[in-house]
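Read-outs: derived from the displayed coordinates by stated rules, not from any lab. Everything numeric in this text was worked out from a predicted model, so none of it was measured. Cβ atoms are built from the backbone, for glycine too; each structure is taken alone.
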Structure 1
Amino acid sequence: MQVLLVGAGLSGAVIGRKLAEAGHSCRIIDSRDHVGGNCYTERDAETGVMMHVYGPHIFHTDDEEVWSYVNSFTEFLPFQNRVKATAQGGVYSLPINLLTINQFFNKTLRPDEAKAFIASQADAAIVGPQTFEEQALRFVGRDLYEAFFKGYTEKQWGCSPSELPASILKRLPVRFNYDDNYFFHRFQGMPRDGYTPMIEGILDHPSITVELSTPFTPDMTAEADHVFWSGPLDGFFGYAHGRLGYRTLDFERFTYQGDYQGCAVMNYGDRDVPYTRITEHKHFSPWETHEGSVCCREYSRAAEPGDIPYYPIRLVEEKALLGEYIAKAEATEGVTFVGRLGTYRYLDMDVTIREALDTADAFMNCLAKGKTMSAFISSPM
């Protein structure tokens, strides 16, 4: 089969590699001048620090097959994300844990005492929380909510937490021990040389051709037996029904001689601080030593045409519009929509890779059985 894959990020690379290994001819195009999508990394010319150009990407998973897959293309070294937060004049550990609680309330509580104390802070009058704000108040109370959630969320989403669904705060991150590892997954790490060499390794196959700085044009579909689209779902249809809502990020880069903040990620919970966090990139590669440092202040705003979309908003208006595009996609033959943009879902890297592997398997299974490949293997809704 002649397969066209639009996007040289994780989805396109993984699907293309698996299909190429099965004997298919894969053409991968990308409008950017590099592979890797938002996972792209490169050395900073001034300091030598490995930069996560589109914001930090930390690999974490419980999927052993996916962990083995990425390790077959590069060497991953141990890394645990230990986030700090500046709020109301103090610096605290995130996610909220026993140290955070004791520091914030100036107490020396043991785990059971802390559980009882937080329960006393929670708003028990809220039953079946419907909004982000209600969810937070119901489980941690107003003081912790206003310090660590309210201002940060307003900046991140551009609206009040009372307007956001409770599902955004699916599992309130509160721990009653001193574990400050941000993620729960058993496999966590960073590629020693950054993500770009890993993705280049995945793409390194004689049956894969990669064309960069090559925007998609509709006539390309006539040259392919099947298309895998990892660009914006609404973009495939020329935004015919309007644009789906996204948040985007602006990065304010600055350098520092020495260690600027002592950690990779510092959140800023106060509403009067305009940025959501500062990332110090050399701390994402703790096995390296650099005198100089590169940091980025992150500002979140609504994505406009021409911006790089990061987070799907998925509020009521977007879900209604999403339904129209899903129906349009399902009526389109020969195209499968994949990845974060193609399915309008926020996906971690490990889930993106898992779905890409499963998509390639589903495609080959359809070929073997003479069936038509579906537009989605995971419902965007």
Structure 2
Amino acid sequence: MNTKGQVITCKAAVAWEHGKPMSIEDVEVAPPKAHEVRIKICASGVCHTDWGMLYEAGRRVKHWPFPMILGHEGSGVVESVGPGVSKFSPGDKVIPLIVPQCGECDRCLSPKTNLCKTNWHNSLRGVLADGTSRITCKGRQVNQFMGISTFSEYTVVSDIGVTKIRDDATLDRVCLLGCGVSTGYGAALNTAKVEPGSTCVVFGLGAVGLATVMGCKAAGAARIIAVDINPDKFVKAKVFGATECVNPKDHSKPIQEVLVEMTNGGADFVLECVGNVAVMRTALDSCRDAWGVCVVVGWTDVGEMSLLPMALLMGRTLKGTYFGGWKSVESIPKLVDDYMKKKLMLDEFVTHTLALDHVNEAFQLLQNGKSIRTIIKM
């Protein structure tokens, strides 16, 4: 492309400080450095974690640096590559990744985890491997959320934090595999390891929760109980495989007691997809003792989870998952293939499609419970 090696000026949604709406700005995106890829973003999902970074930032244990460009669930086309990049070429369709896969660290070499640690701490600071961002606005460095920033028409990412996908992939759908759908689907299949014929409970019916329901169904669960305080989501939950739906507001006693009664002692697998420490404890209490497995899927660093040792001593397992346990670079293209072969639902998650300059509206739809996933099309 004729922009190779040049600074690209484009539009992006910049969050200048926490608690205030983003503003659409002209930003400068520098050329990629060694082992980096510059991407023309085509579509981005709007994840609750993006909203939380902006509006819960003051309550968080760790404060993310502002100004910042949010967005981490995107897809696009490679514009140019930096020195040392051999796996990508201009024109490749790609998905940037919230979890890298360097293929060389002890974690990448282990089948026990997907949590590659290469450049991880820099990503959490909103910068790339050299400690800086590739995006500036009004003379200031703008940090890249998770080292990505998909609420920008162009971005630069590490070459171990992006994966190439098939040329015929539908970019305004497969972008959802960059975070929410992969996380929930993998939580059921890879982390919980839901068993055929089992009883599952899923707390929270946002995109992650619905993908978890889909994963439980794919694993062969006989009974999938979906729990949410918004009954408008129950119809969609049934589409993804829920056999029953429960609204805690419809009951006078704690929902864990209701679920234990419904399942004659507790569910075999319970997956928390809300990102709330109180709900995490409730999920654990909804597990069957002796063999029940509770998986924390929802992301938060607000608050601490507390529990009595007996909740675990009687045989329950409590575990967490990040990005659904997928080895990112190698797994996401396979999920794209599954979608293109109609083996995996993605279209059903999309409730709204908006332009970049309406990204704050997308946040409002998400917070009001009126959307599952809004797609921002560039």
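With FRET efficiency 1/(1 + (r/R0)^6) of positions 238 and 310 (r between Cβ atoms, R0 = 35 Å, to 0.05) as the yardstick, tell me which of 1, 2 scores highest.
Once FRET efficiency 1/(1 + (r/R0)^6) of positions 238 and 310 (r between Cβ atoms, R0 = 35 Å, to 0.05) is worked out for each structure, 1 has the highest.
Between structures 1, 2, where is FRET efficiency 1/(1 + (r/R0)^6) of positions 38 and 86 (r between Cβ atoms, R0 = 25 Å, to 0.05) highest?
2
Comparing structures 1, 2 by distance in nm of label points 7 Å out along Cα→Cβ at positions 134 and 246, which one has the largest value?
Structure 2 gives the largest value of distance in nm of label points 7 Å out along Cα→Cβ at positions 134 and 246 among 1, 2.
A value of 17 was derived for relative contact order in percent (Cα under 8 Å, 6 or more apart); which structure in 1, 2 was it taken from?
Only one of 1, 2 returns 17 for relative contact order in percent (Cα under 8 Å, 6 or more apart), namely 2.
Name the one structure among 1, 2 that helix-only ellipticity at 222 nm (-39500 (n - 2.57) for each DSSP H run of 4 or more, over all residues; to 500) of -9000 was derived from.
Going label by label, the one that fits is 1.
To which of 1, 2 does the computed value 20.9 (mean count of other Cβ atoms within 10 Å over residues 190-197) belong?
The read-out was computed on structure 1.
Taking distance in nm of label points 7 Å out along Cα→Cβ at positions 158 and 262 as the criterion, which structure among 1, 2 has the greatest value?
2
Quick check on the output: 20.4, 65 is Rg and Dmax of the Cα atoms in Å, derived from one of 1, 2. Which one produced it?
Of the options listed, only 2 reproduces it.
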